[in-house]
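Structures incoming, each one as structure tokens.
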Structure P
Amino acid sequence: MSVNPERLAATFIKLCETDSPSRHEGKIANELKKIFAVLSPDTSFEDESAAITGSESGNLFFHFSGTTEKEPIFFNCHMDTVEPGVGVRVKREDDLFTSAGDTVLGSDDKSGIAALIEAIRVIRERNLPFRPVEFVFTTCEEIGLLGAKALKPQDIRAKFGYSLDSSGAGRVIIGAPAANRLKIQVHGVAAHAGLHPEWGINAIVLAGRALAQAPNGRVDENTTVNFGTIRGGMASNIVPEKVLIEGEVRSHSQQRLVELTQKVKEAFTTTLNDWQDLTGAAKGKPGVDFTSEPDFPLMQLDPDSKVISVVRKAAKSIDMRLELTVAGGGSDANIFNGYGLQTAIISTGMTHVHSTDEQVELQDMVELTRLILALLTL
């Protein structure tokens, strides 16, 4: 596989230095349109998801019909990065890429995009026979998988594919948890804290009691619960009337996801039901509004499924060792699997993601490109 490492490096740097924080993917989308126009996809388009996500761009689709009769596959990467992601400058020391400033690097997920571009360039310049393939570049992955949630599954022709979006090298993710997003609003009664505190009901105190009773952290090896934000109160001299808590439940078991979501709800309803007006002067009763919404569906792939057997054969053909593993986070792959499209996640070599210490090695991106080429051509 004649991967051009320096061309790959130059592409990667160009992509990273094209800022694309979530909802501001316009520049990177335009750059990708220019790059792929030269690579001559058979069809390409931008969908209308921006109206839903609020992004500067829709999701991008590039379809290559291929020259063999093999079954089509797709590859997915997301275009957006986390913050701080404006003014990115890449620092290269030998073959290690890091951020030169106070921003993230952007290898999450531009290391995957760069590898895909290099793979198609190699195929075009060597006129290699290759299977039908489509590239799906999504927006707003980092803020809730919004681009993937907003796309139309029928726009993807292939029935299985790969998301290039994970830390480490030589790893294939075959499982990831489902998650429920929680919003809990505790209602108390406002009162002057100095003149008539007995007239009020302190929503912060009630929320604290409920949180103390709710499951939290790692509940078991497959399930976690987290309360991430809490907002409430107006001033130190006012008994707080409302508190809003946001959290999540994640599990690799759909049954446990349901059970733990219910336990959190019960902790709040029980606390509110057990409240007593000890002075008899309170101007009302407490209440709670509990909302649970699915955030992303469960991802569970059989190690013998087609999407895994195909990548295993490709890796074997180039003497690459793959590790099958399970992840703790959600990604676009969860959404694609929820659409009925078998999707595994392939690591790209990036490490320390979501921080200003983010980095990636050129050799890991070269090896990823070799694997992509094997998937497409062997």
Structure Q
Amino acid sequence: MNARGRPAPPPPEGEHALTFRWSDLPTVTSDLAGTGGRIRAEPADFDVREIPAYLPEGRGSHTFVRVEKVGLTTRDLVNILVAAGVPDRSIGVAGLKDKHARTEQWLSLPNAHAAAVAALAAAEGVEVLEESRHRNKLGIGHLRGNRFTVRVRDVGAGAEARARAVLAALVERGAPNYVGPQRFGRFGRNAVDGYREVHGETVPGGPRLRRFFVAALQSQLFNALLAERVRDGRYATVVTGDWARKHDTGGTFEVIDAALEAPRAQALAISATLPLYGSRVRVSSAEAGAAEAALLERFGLRWEQFRSRRGDRRITRLTGLEASVVGEPDALTISFTLPRGSYATTFVREIMKVEVDAPLDAASGVDG
């Protein structure tokens, strides 16, 4: 690795390979027509409701607040509480919610600062729906998932039938768990800064921002690995050396005999996982390990460069989506449930076949 502060070597395939582009991520329903249309014409068109892992007990040292917000990020809510005197680190959230949406989520703060809830209630675009108490601080990941209701406007004739066909296929095949464009920044280039960071180049921003850049790089590599599996037919199965996950229990195991496990993968009982490279992620062996090593080499990276990150394994397919569609003149309403850490944009893109929330093109300054 370069000494800290030295420029990183150029990526072997250029910075474009590290830039998020929908065109690099094949759909798994490419055999079916999309609905077209557009989303987020107004915030209420993209409605997100948190599904908590647990509800507050009504007593304890932390105040839990359920809020609905419009036109604000989760960080905006935290900043309101900080301005009201709540220490930043004592504020808890289970997940981060979109700004350009109508969203509902829980926050927590110490009872000693419970009066600051009034600042939330007074903020424009925020409605406090419920207040209770619990014994622990809310933490990232303390949720089962999110329920989405997305309105797609300006669709053509036959859009409802096309949407239903795609939904049926996704139930049968599983939806691809790509990391969506929100992770990659306004121009889709956060992974470029992550590449510079792991090579030792000084990247502007504090530690939190630099960690976010590396997370974007991890996500870009995951997306590239998953895209390869979609293209070459490994999406619906497992290969020797994969670390597969059981959809019912979440248990993970190494695939020793791919032929033996293939029927379970075809039945959506298990799916392969792919690495978000880091110190806690075990290196895959055999065919799966060779593919992961080849990808790192292609991007001019080494596993050791991610040792400062804990890392994880992310499942390749999503099941149990509880999806439905309702048609109306020139519009559709699609409702579905996703587990925490998954992106509604990747799911809706399968149905619409358009570049949902595409990052701005740095050259043109318009949606790409």
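Rule-based calculations on the coordinates, nothing more; no lab input. Please read all numbers here as calculations on a predicted model, not as lab measurements. Cβ atoms are built from the backbone, for glycine too; each structure is taken alone.
Here helix-only ellipticity at 222 nm (-39500 (n - 2.57) for each DSSP H run of 4 or more, over all residues; to 500) was derived from just one of the structures P, Q, and that gives -10000; the source is P.
Ranked on FRET efficiency 1/(1 + (r/R0)^6) of positions 16 and 192 (r between Cβ atoms, R0 = 25 Å, to 0.05), which label among P, Q comes first with the largest value?
Going through P, Q one by one, FRET efficiency 1/(1 + (r/R0)^6) of positions 16 and 192 (r between Cβ atoms, R0 = 25 Å, to 0.05) peaks for structure Q.
Set P, Q, criterion Cα Rg over 2.2 N^0.38 Å, for residues 136-303 alone: the highest-scoring structure is P. For the read-out distance in nm of label points 7 Å out along Cα→Cβ at positions 200 and 288, a value of 3.3 was computed from one structure; give its label from P, Q. Going through each structure in turn, the value belongs to Q.
Highest-scoring entry among P, Q, by percent of Cα pairs over 36 Å apart, is P. Quick check on the output: 15.8 is mean count of other Cβ atoms within 10 Å over residues 48-55, derived from one of P, Q. Which one produced it? Only structure Q yields this read-out.
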